[in-house]
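Structures follow.
Bear in mind that the values in this text are calculations on the coordinates, not laboratory data. This one's a predicted model, so the numbers in the text were calculated from it and none came from an experiment. Cβ atoms are built from the backbone, for glycine too; each structure is taken alone.
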Structure I
Amino acid sequence: MSNKFSIRKYTAIIAILMVLVMTVLDVTLINVSLPVLAAELHVSDSLTVWLVTVYQLIITMLLLPLSSVGDLYSYRRNFLVGVVIFTIASGLCALSGSFTMILISRAIQGFGAACVMSVNIALTRLIYPREILGRGLALNAMVIAVATAAGPTIAGAILSVASWHWLFLINIPLGVIAFCIGLRLLPQNPPKEHKAGYDWISAIENVVTFGLIFYALGSFARKGDLGINIILLLIGIGVGIFYVRRQLHRESPMLPVDLFRIRLYSLSIITSVSSFIAQNLVMISLPFLFLNNFGFSEITTGFLMTPLPLVTIIVAPLAARYIEHHNPGLTASVGMGVYAVGIILLSTLSHADASVVNIAWRMAVCGIGFGLFQTPNNVVMVIATPLHRTGSAGGMQSTARLVGQTLGATFVTLIFAMSLPVVSVRVCLYLATGMALLAGIFSLNRVGRIKQQS
């Protein structure tokens, strides 16, 4: 009976992994298809980037509030509701006949993805016994990496034989299967002796702070009304100040500001944000260079985007083994340095030198750098956190990644709105180089503190 129960319990992880594939693929597929969508929907390149920005913005706004909902009520319910919303929104994206409709549908997708992402680690922890929890988290990370690597090639293949609508339709069968498995097999929250009320004020402050600040930045990029944008930005900052002050007096703060008093942790968050800004600047801008300037097809562009995440998959576990005996802060810093070198090599490519081989090996250098960085950086963030605050730190880690990715997409929008397409990509790559070097410097500052903590 216990073996049957174990098999049943572990099968539940399939639902989580399938939805992870959906949410990750959704980002990578859209990145590659932005030039195609811009042409078919008759909008500018800078406006099309909002299809990436709005998705990440909604997730960033809702991740921490929805994490609290899961803690108080049900991780399982959060997950299932998120799957339903994400799947329906994918259908709406596929049916969209205008840029406005697909933008709204992407926002709804972001809400569904936030529901799922807010409870992903918590559900994994409930499914796996403590002694093998690391395997479950590693499996999640591996699936995310594989989906990221496969996404550009899948997007290129779909766009070469079908319309962009199919990029969203593939989510529907995956969503239905994941919902059926999750409904039957996902565990309930463990019982609690004391259930606190939901902190609606903090939730609203979180949404307003992240929403207004990032919307204003994106609107600046689109050359919106300067006065209104400044007002929205100031309101967002003002609400954010009240939000942070409120968290300082909470026993279990929605935003774990108390952890920022730990110097190693705060350095790790800044490093993470900087690195993901650099990553998104590269991943969003390069398809425009490959398609519009170098003249590659959609499927070739997808193939050329693959070496970076693919090599990251190979290098990351090697880096994990390496840092068992070496300083992870130093390793992460070297990784960001290598990533910066890879970006510089890409930015100096001329049209005459832009062969598949020349691009692919440069993308691979970027992948080596990010692989050396990613796992060591995550390890530093974990060891910097007190054991009893691991859950809050995990939510903040995801938020830092999303903030970095959203800022990266916003910077791409701003740069594309200000200059010519070919020049825009080069500027994005130069900025990505600077952010990678900045992440490396912050990581280097952690080396001595890691030695002290050890």
Structure II
Amino acid sequence: MESISVFDMLKIGVGPSSSHTLGPWRAARRWVDDLKSKGKFYEISEVSVDLYGSLSLTGKGHATDIAVLLGLSGFDPITFPTEKIETEIAQITSKNRLKLNNELELPFKPEECIRFNRKFLEFHPNGITFRAVLNNGKKVASTYYSIGGGFVVQKERKRAKKKLEKFAHFPFPIQTATDLLMHCTSEGKSISEMVLENERSLRSDEAISKGLKEIWDVMLDSMYTGCHTEGKLPGGLNVQRRAFDIHKNLIGDAKYSNPEEWVEAIRGTTVKFRQILKWVSCFALAVNEVNASLGRVVTAPTNGSAGVIPAVLMYYMVIENHDADFDDVQKFMLVAGEIGSLFKKGATISAAMGGCQAEIGVSSAMAAGALAELMGGTPQQVQMASEIAMEHHLGLTCDPIGGLVQVPCIERNAMGAIKAINACEMALDGDPAHAKVPLDKVIATMWETAKDMNTKYKETSEGGLAVKVSLSDC
């Protein structure tokens, strides 16, 4: 039985894509670590990279090549200053030299050494092979798969097996939504309490709170940054940032100097019904505008859907409950992480496997369930909220124009957040005993839909809006 931590589902990283940016970045670092463990690192004379399938087809727009270079250079996506990305890449491309792991300088022409192959590898659409030539002429290579949400595996799943063994001591094993409800009923606990018990088998309460606080700080900062940055997004689509103007009109003359004071300033404004929708949309747009510009966000459960969860959590804090504090944030994230893990176990969180239902749909389900618990919902109502949210995202395609995580991706985060809130409200007003579709059934349906979906609608930019609207039209 697979056990997944909330810290696996909510990761700090760099945009614009968890599968196409964060995943390849982490894969590159993992490959370097593997070479070091085998004593081959200092024998390397040259390296090259092959991108396959979706990583190739939308790799340029998703900054996959940039992520690979940063990963090979040894930089950490959690801590590396995003404002230095352009400078680092410029140094590599201008000198045609790469300092592997910031230690071993090698010749490297990015336009030749990073190859974009339209071929799809059998194991997963997001394949990446790292190759090295050693001083003795011997060649070594390793293939990794970026399976969504920043998760990286190899075909043999050796690391995955080790991880399963590591998590085998989860006190309350959960594979399905039914398992989760069974534990909640038998233990008389809420979903967040059950998840917390499992997390305690991995780390202390202090470490859990510290980790979740770091995640929330990044979420809050990405909303704040997006709301205070104007101009156009990079990439060639000339997409105008919208969060800045929406926020300016909503916040008025409120005074603040940091994200924490900003939250209080929003709480102090008079919010009318129509403005609630604008605020939620503003929060979601802000995060994904930061994401689209290679900014730091929280993968939740992916970068392309990074705006939904913070927008809904912020909605609770500034609209629903002005007394909300970090305890509420922690509960929200514990529930959201668990709901997301159910979809990863039973379906997919990779748009290259399942279309945008696997990203925005899952994030909306995560947010809906988490909000339902904070609003006093029972575990059954939490699952009902998640089911409703996903039910109305089934079949959503992934068709990014120009391979960029901008259109329609950014707006979809706003819509996903609004749907999550609506799903929560319907669940709280409903009786789970009369629900027709259990959460496990909608997860299974999503996976069947994903398998039936045409490949061109799975993050390839070969169908939908991606072929109806081109960069030249913009």
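Summary table below
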quantity	calculated
Structure responsible for 68, 51, 44, with Cα extents along the principal axes in Å calculated and labels I, II on offer	II
Structure with the greatest value (metric relative contact order in percent (Cα under 8 Å, 6 or more apart), set I, II)	I
Comparison of I, II - label where FRET efficiency 1/(1 + (r/R0)^6) of positions 344 and 376 (r between Cβ atoms, R0 = 30 Å, to 0.05) is highest	I
Mean count of other Cβ atoms within 10 Å over residues 144-151 from the coordinates reads 20.6; which among I, II	I
Ranking I, II by distance in nm of label points 7 Å out along Cα→Cβ at positions 232 and 304, the structure that comes out highest	I
Value 16.7, calculated as Kirkwood radius over Cα pairs in Å, for residues 112-199 alone, assigned to which of I, II	II
Value 0.40, calculated as FRET efficiency 1/(1 + (r/R0)^6) of positions 80 and 288 (r between Cβ atoms, R0 = 35 Å, to 0.05), assigned to which of I, II	I
Computed -27000 for helix-only ellipticity at 222 nm (-39500 (n - 2.57) for each DSSP H run of 4 or more, over all residues; to 500) - originating structure among I, II	I
For distance in nm of label points 7 Å out along Cα→Cβ at positions 40 and 408 computed as 4.5, the structure of I, II it came from	II
